[in-house]
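Peer 1: Got some structures for you, see below.
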Structure 1
Amino acid sequence: MAWLTISGSQAQLRCWFERPQQPRSLVLVLPEVFGINSWLRAVASRLVAAGHGVLVMPLFARTAPALDVGYDAAGLAEGRQHRDAVTAAGFQSDVDAVMRWLAHEPELAHLPLAGLGFCFGGHLAWHLATRPELKATASFYGARVSNFSPGGGVPTLQLAAGIPGRLLVWLGADDPLMPADEQQAICTALQAADLSAERLQCRIAPAAGHGFMCSQRSDFQPEAAWQGWQSLLELLDQVGEAEA
């Protein structure tokens, strides 16, 4: 496990990288607005223990490349300030840089790729999922996808029909940042784009709020977090089996 700097065309990407001896896949992880903090690094270690390599990408490389703030009002305000400077085009440029780096890493270049995002990273996970390199992506409580896209343009939700791989979306039924009409819009869009409801899936955790996966947040919901984690591992297992 180590910090790793990847040179992008617009910014230096200070990533967190971990891998087991023989990884079955490589997961690109997109953080919350709080940056690559101790919880995200713990998520990386859990994925490595399950047999997957992990690269946690910074989302604010242009304005706060080493952001790591707490789950309090001050941390949230700072993270949202940097979030508002992110554009989908800039994010894709950063993903391009990661893909160029991977192409020159013989031990990693052959691995199937998956994506994972939480909070604002869960929103950007929809953009990541549009890339043909990604076999599967999981998005946890990515708010505002129905009416917003970073940097402007059509709402992120309209990307659903163009996602080539698998997408698993988890929402909290009691999430105050994702009202019922947005949750319904997400489920409807995924169903319309995949009538089988197998490749694109929307799952709603009962009695769960925003951030229910994170043990350091006040909305942590152990049962929902366990279900979310198990479904994530199943998704990654499908990625590895498909490439075997």
Structure 2
Amino acid sequence: MPLLPLKLPAWLQPRRHCQLCDEPADHPRHAICSACETELPWLGEQCQVCAVPLPMAGLICGACQRQTPSFARVEAPWRYAFPVDNLITRFKHQGQWPHGRLLAELLAEHLQHAYDEGLPRPQALLPVPLARRRQRRRGFNQAQMLADWLGRRLQLPVHGDWLQRRLDTPAQQGLDAATRKRNLRQAFALDAGAELAGRHLALVDDVLTTGATAGILARLLRRAGAARVDVYCLARTPRPGDR
């Protein structure tokens, strides 16, 4: 008796319609319509270093002026707000990979435009490692998937094993910057085979909140010889109390 073809869930099937409104997708490459793309929470005015939202363009925020971060620059297209926050949650916690793929492809376009405007291209992408317990429970590392999609689109190598998470720290969501830093002490290590000397690298993650994880990883890479570390993420949150 012949086997019936396996029917994929609707969110895994190839789409010709916008993933947000289900209208026909008129983007030449992605499953999104131009109206929904325009309405995404684009970041706009931001700190020139950490990309935190600011009321005016061309400024460096007070936190970065007081203490220069270990990373050189954060690149993020959006604020962490609806519907991007919902798409990230469905990708990250429900395994709805097409949403992550769509956001990664749009991030790649954002980065390519930034390169065309003078942003230095990195020599490699490094996904932020996920705690082993959370990766076992989730089944994947969303940062690794984003880095792989970006690497293919931007023709950049991805080194998913250069950064290692050797301690399972508590979840960072909802914690302030000081608590995040305490959680992350001694949490990360470098692979013995990582080739870092003089290299320009970019960390890849889904959301930048306080920047504690990115800062610790960038410091680790810089101390091991990396010349520059940037951070690429889908979305940036405002600081607590900011609108």
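Rule-based calculations on the coordinates, nothing more; no lab input. None of the values given here were measured: they were computed from a predicted structure. Cβ atoms are built from the backbone, for glycine too; each structure is taken alone.
Peer 1: Who wins on distance in nm of label points 7 Å out along Cα→Cβ at positions 45 and 149 among 1, 2, i.e. which is largest? If you can, show how the numbers build up before the last one.
Peer 2: Numbers: 1: 3.9; 2: 3.1.
Going through 1, 2 one by one, distance in nm of label points 7 Å out along Cα→Cβ at positions 45 and 149 peaks for structure 1.
Peer 1: Another question, if that's okay. Starting from the value 16: which structure in 1, 2 was relative contact order in percent (Cα under 8 Å, 6 or more apart) calculated from?
Peer 2: 1
Peer 1: Quick check: 0.92 is what I get for Cα Rg over 2.2 N^0.38 Å, calculated from one of 1, 2. Which structure matches?
Peer 2: Of the structures listed, the value fits 1.
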